[in-house]
Structure 1
Amino acid sequence: MKIRFQADNDLHEDILRATKRLQPGIDFQRAPEMNLHTGIADPEVLRLCAEEDRILVTHDRHTMPGHFLDFIQQQDSPGVFIVSRKLPISKAAEWLILYWAASEAGEYQNQIIDIP
């Protein structure tokens, strides 16, 4: 099954736009489409992504990894991709497209992937 991405509320919107512009066929949902907004707790974000079988794409290196480790003790997660804020938007989009094109969704189950 192809990867389906879910943007976290903190993800720079231009990364999503650039990714979809370069690869129109990619399934990359914006945060408002899942009703993610400031104040939604990380465990709830992870639960919603698991329900929809979407890999979460976030910038959150501070709280998300700990919540993710707690989450996968209780249930499976499609995974989390953490994109560095220092990475140029075009490079972030290229990395996401590379993962999408070269792998299947199940390869990232219960894993955190750091995108430099």
Structure 2
Amino acid sequence: MIDIETARQIALSLPGTEEYDHFGRPAFKITGKRTFATLWPAENRVMVKLSLIDQSVFNSFDPAIFYPVPNKWGLKGATFIELSKVRLDMLRDAMTTAWQTASAKTSESK
């Protein structure tokens, strides 16, 4: 089982990442730019922002581990990851993909 602290360390290992408070939850963004992940400690899950294509790829692996946030954000790529079920390599892949998506959007907006 992966814990919240491991998820935090993965997020912080990505270049240019800073942690901040997002409505009472630890969140991660590219310094001064877009959020790519939010920790949900009480639920032992993480939310990552993926493209819709990436969301569908991860969801197809196992919808009990990767699934859209059940609201309008889920329709825009916000994806929950159940830390009690996910493999470490898959969590790293999903968080890196979310970071890359945020990084690309940051570059496009300049």
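Remarks
- At a computed 33 (relative contact order in percent (Cα under 8 Å, 6 or more apart)), which of 1, 2: 1
- Distance in nm of label points 7 Å out along Cα→Cβ at positions 25 and 73 - highest-scoring structure of 1, 2: 1
- Winner on distance in nm of label points 7 Å out along Cα→Cβ at positions 41 and 81 once structures 1, 2 are ranked, highest first: 1
Values in this text are rule-based calculations from the coordinates and carry no lab data. Model, not experiment: these values are computed from the prediction. Cβ atoms are built from the backbone, for glycine too; each structure is taken alone.
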